[in-house]
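The structures considered in this document are given below.
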Structure 1
Amino acid sequence: MPTTTPSSLLTAATALCNTLSQSPPPQLPTILQHFTATATAHEHGLPQLTPFLGRELPIPDYFTILADNLSFRNMRFKEYIVDEANSKVFVRGTGRFVWTATGEAWDECFVYLLDFFEDAGGVWKVGRYQVWGDSGAAYLARVGELKNVLGEEREGDG
């Protein structure tokens, strides 16, 4: 097992989160620099709810599906917990997400679990990216019912 320090894992996790929170979002090649070539993503939830939930997806596919369906703003990462022994970092973030086809938006608190691996050059990269978020809000926004549940107008209305 490679030797890690909390600062090396924290630096790598912070760099990824800083990239993901850029507005406008960075191009896919910029995002992929933070991941191993074989990295996967798994956003927990029922796969029937959205095209990115409940599946183990290659990282490029996951971020392409997200970009095709969601936009975001005010994404912030507030808490990092480093598990040095297992080369993992837990991250808590918040942001405002919009399902682009319906324009319906919600504020969300989400959690990442980042499994890091050291590449041949000694750089820490994410090999498995897990996400826990508000799958119910994402589903309701996808089907155009979130505004009814929240009693709000769409992002572009008003």
Structure 2
Amino acid sequence: MKLTTLYFGEIVITKDDILTFDNGLPGFQEYKQFVLLDLEGNPAFKVLQSINQENLAFIVTNPFLIEAKYEFKLDQSTKQQLYIEEPNDVQVWNIVTVQDPFERSTVNLKGPIVINVKHKKGKQLLLSEFNYSTKSPIKGGEPNHASTHKENR
């Protein structure tokens, strides 16, 4: 199917590319289907694009590249809602607020987006019990390349 996107113009996606967020994203509850698109030449960042609203797209990054000690625990309700069976089925992304110059950009570590890539289900969490910021600096504009996935399950 053809999809008009904010950053890439018209692209072709398949049904298997679509991620479903049963409750949408906070502030955008009416939009429940997204695709995760690669930013060519920049593997640390992706675009989470709504399939129903071409102007609704978020730049996201792997939080473990930004904050090596980033961790949180998924509650049983979230695991059930996303049909999480195996830790390897889970990806975690966080929304980036892009600034000019890029070095001033921030990442929302308080609101991770958890995706079960096997079942194509996603949910944005609010980590109220952790002291993470919604505007954590992207250190020097470059991920610190810590590649360890430290999410507790």
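Laboratory data are not the source of any read-out in this text; all were calculated from the coordinates shown. Predicted model only: the values in this text are computed from it and were never measured. Cβ atoms are built from the backbone, for glycine too; each structure is taken alone.
Hey, helix-only ellipticity at 222 nm (-39500 (n - 2.57) for each DSSP H run of 4 or more, over all residues; to 500) derived from one of 1, 2 reads -8000; which structure? Source structure: 1. With respect to Cα Rg over 2.2 N^0.38 Å, the largest value across structures 1, 2 is given by 1. With mean count of other Cβ atoms within 10 Å over residues 43-50 coming out at 19.1, pick the structure among 1, 2 it was computed from. It was calculated from structure 2.
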